[in-house]
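Derivation of every value follows stated rules applied to the coordinates shown; laboratory data play no part. Note that the coordinates shown come from a computational prediction; the quantities given were computed from them, not determined experimentally.
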Structure I
Amino acid sequence: MEFVCVVSVKGSLASYIVQQEPENRFKAVLKNYNGKQDDIPLEFVLQKTADGWEAWPKHDEIVTSLAHAIEANR
């Protein structure tokens with residue numbers, strides 16, 4: 001599975017390309033990085049566990065949006 005997730009972060013839009021990896025993991029990479037969004041991570045790794053979603057690095061706003069998008073695209 002691969003899709004683009006657009007999230008609003010502090011009034012700006014950020015597009016992440018989300019790809020499924022083995023073992024119920026997902027990788028989200030910032031698309032078209034232009035230096036304007038240097039306060040957000042360029043990449044996330046998310047994994048679904050029995051307790052919910054874990055992500056590295058932590059960022060409540062973006063991780064919540066990415067997790068919702070992953071669930072909606074399953």
Structure II
Amino acid sequence: MSSSSSSDPDNIQITIWAGDLFQGLNGSSVRPGVTVDAPITRQVNKEDSRHYVKVGQALGYCTLITSFVGLLILTRM
């Protein structure tokens with residue numbers, strides 16, 4: 001869930017379906033389907049996050065293109 005401004009905390013919501021993987025402090029297992037909500041602190045301003053997404057996408061595409069060209073060069077040797 002996204003907050004309305006960059007200073008408001010976001011919330012994370014997790015639903016646990018594999019209850020046997022988690023154990024409570026009292027030793028009992030968590031019931032499957034339990035949902036936990038918790039506030040989290042935003043690490044990056046909302047305005048800056050758009051920039052980071054664009055940079056990440058550009059780096060990802062550059063990596064794919066470089067890998068593809070490298071593969072073409074290797075197969076022709």
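Quick notes on this structure:
- Identity of the structure behind -5500 (criterion: helix-only ellipticity at 222 nm (-39500 (n - 2.57) for each DSSP H run of 4 or more, over all residues; to 500), calculated), options I, II: I
- Comparison of I, II by relative contact order in percent (Cα under 8 Å, 6 or more apart) - largest value held by: II
- Comparison across structures I, II (criterion: Cα Rg over 2.2 N^0.38 Å) gives the highest value for II.
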